[in-house]
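What follows are several structures.
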Structure I
Amino acid sequence: MEVTLESPTHSGTRPPHEASLTDCYRHTDLEWRLTRIPDEACARGAFFNMLDDRAAELGATTQQEYRRFFQTYKFSTFRWYPLKDYVTRIVTVAQIHFGGPGIHQGMFHIQASAYRSWRRTMIGRAVFALLGDMASVLRATERGYAGKSFVNYVDFSFEQDRPDHFTVRFRNEYLYVEHAMAGALTGMADVLDERVRLDIEMDGPFDGTIGITMLGKTS
């Protein structure tokens, strides 16, 4: 699939949808997935904080509903927190804004837009100016995963099989490879002003391979 990013917003005085785990369970495998995520699988607090930021970008009422439902929305940046909570939260943010049938699309957008927002920060501009291309970004990501800098559970690797194509592999990735992680890869390309086509092949619910074909600059 060739992917482009849009920025859906909601300007009403009420949230698009009321947060509902029942709706999340109805439209995704979240209820089952939570039983398969190990208790020791964790992510840094920075990722939890970014979900609150993403909710705000989707719209003030989306953020308000997210905060009303979860109550706790600010976390210690470098502390480890249970991945089960993060997965529940990202699915719920998507359900609040996009509705139950749009949860998977919503997760894609939330993950993709995180990179665009980070690029607007001083650190983000410096990092992407230094890295400069997709191979460098993927290499830095691979090192981060290997060093357990971001999360402590997933195996991430990539190879560049030709100048315009990368193959990325996820193993033990409990965060919806074909939606959330595809969005993350799209977000990486977006901040480099690159268009991409993704070819996704799942080997199971938590293992997948994503081919990234570079289609050229966006402008």
Structure II
Amino acid sequence: MKCVEMGIKNIELNETDAKNKEHVLQLFNDVKNYGGRIVALTLGLNLLGGDVRSDEKYFNKVKNWIKVCSENECRVLRLKATPENSEAYSDKDFKLLYRNLLNILSSVEKNNVKVSIDTGETAYSNMNRLIEMIEDIGSEMIGMTLDTRIVNRLEDHKMLERVAPLVNHVTVKEDILKNPGRNILEKTLKALKTTAYTGYFSLEVSGARSIDDVSNYVNKLREILSL
């Protein structure tokens, strides 16, 4: 709420930081009442496993969250997609992710909520496969989260240009706002500008000691975005 009062009106909420679903709904209302909006929601659910017990139960849970986002004007649902038992994606993982995304496609299109696949760095060693999969699905409602910290992990310098049109959410850690990390962010912004990116940048702060520290990081990010 302090962030909203200081003019940081667009907030990303991590569902795992809340006590339960009712607490998440309460936070949606609280932020709205303070004049802000939760524009992105990160779920603890994993599209490659996690707490999946049965397909029907799992996908109904995901679809319920999609509906919650739609009802609260939250336009980005960030879903984790990381292999459960390995650091690297297998062929089986990609096939499962593809199938799961198709299972929720009609729901996200109906509710006008974009799903952003958060693979972390686990899929960056096989980015071509991930790109081809999203392109084959062919919906503007399915994209990926780009973590600026690991942009340099992309093996081909032109790979960022291929990824950029599929990005619908960007995360920035506070260390990226410092040199030489800042150069990475500027390179990322250059690629995104060629695609007329209109999505959100989420600043993920872990080292801030006060709300003023958070505000300073936000101002640094705004400065770079305005270049």
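A short reminder: the numbers here are calculations on the coordinates, not readings from a lab. Model, not experiment: these values are computed from the prediction. Cβ atoms are built from the backbone, for glycine too; each structure is taken alone.
Taking 21 as the value of relative contact order in percent (Cα under 8 Å, 6 or more apart) derived from one of the structures shown (I, II), identify that structure. Going through each structure in turn, the value belongs to I. A value of 2.6 for distance in nm of label points 7 Å out along Cα→Cβ at positions 40 and 208, calculated from one of I, II, originates in structure I.
Source structure of the calculated read-out (mean projected area of the Cα convex hull in nm², 11.7) within I, II: I. If Cα Rg over 2.2 N^0.38 Å, for residues 112-167 alone computes to 1.22, which of I, II did it come from? Value 1.22 for Cα Rg over 2.2 N^0.38 Å, for residues 112-167 alone corresponds to I out of I, II.
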